[in-house]
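Each reported figure results from applying straightforward, stated rules to the coordinates on display, with no laboratory input. All values derive from a computational prediction rather than experimental measurement. Cβ atoms are built from the backbone, for glycine too; each structure is taken alone.
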Structure P
Amino acid sequence: MTLKFVADESCPGPIVAALRAAGYDVASVQEAAPGSFDEDILRQSVNDGRIVITQDRDFGELVMRGAAQAVGVIYLRIPLGGRDWSAACARVLEAMSRVGDQAKGAISVVGWSAVRIRRF
């Protein structure tokens, strides 16, 4: 089964574009439903079988507290800090290939130097 994703509004456009160009099925909140509440995004992601990609740590907190369900959450912790978008996109693509199916039922934190996966 192919993984499907939904990019929260906090997920930068260049990263969404890079994921799509690499063949990932990525829906975008920014394109489809800007201004949506986190709880609504999580609910819809479960209905659609999509893993949330975000830079907003609130998603992980909602899931870990049991306030919401999720297929999975990928939290991008990759501030640019002098790096360009191509480096950030390359890092996200590399991390996505490593995380794979482990992203289901987990909060995955993608940083510049590491990926942490915590089951929920």
Structure Q
Amino acid sequence: MRFLTANELSEDPSDLVANAARRAVAHLSHDTAAFAAAYLVVNGLVKLLVVGGLLRRRAWAFPTALVLLGGFIAYQGYRVALGHSLPLAVLTLVDLGIGWAIWREYRMVRQPKVRRQEPR
């Protein structure tokens, strides 16, 4: 975290965000910090790939997104239960909201288009 915040703190030693980030990870071991970083990168990349399919309204993207998101939510819920991590709990709530939005959109996409009858 030091390399991410060093430049900002050299310009403004009282920077609220940089100091909060540094304090948040100060207690983490190197292995834990590396795992957290890798998890967030993989999580973000998977979501970006699926979002591409969702934006193109590809049929495969909706169930894929829901399954992957469900996996992330299950794992995050397990980790929150073990360690009571507030940031991970917030990420899980955000993922639940995204999952709900994807499900809602998927239901609308799956519904057959209703043809409008012209009056005679």
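With distance in nm of label points 7 Å out along Cα→Cβ at positions 31 and 63 coming out at 2.2, pick the structure among P, Q it was computed from. Don't jump to the answer; show the numbers that get you there.
Working: P: 2.2; Q: 3.9.
Going label by label, the one that fits is P.
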Of the structures P, Q, report the one carrying the highest value of distance in nm of label points 7 Å out along Cα→Cβ at positions 55 and 95.
Q
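For the read-out relative contact order in percent (Cα under 8 Å, 6 or more apart), a value of 24 was computed from one structure; give its label from P, Q. Show your work: numbers first, answer last.
Values: P: 24; Q: 16.
Going label by label, the one that fits is P.
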The value 1.50 for Cα Rg over 2.2 N^0.38 Å was derived from one model only; which of P, Q is it?
Q
Upon calculation of helix-only ellipticity at 222 nm (-39500 (n - 2.57) for each DSSP H run of 4 or more, over all residues; to 500) from the atomic coordinates, which of the structures P, Q produces -11000?
P
Thinking of P, Q, which structure, once FRET efficiency 1/(1 + (r/R0)^6) of positions 23 and 39 (r between Cβ atoms, R0 = 35 Å, to 0.05) is computed, gives back 0.75?
P
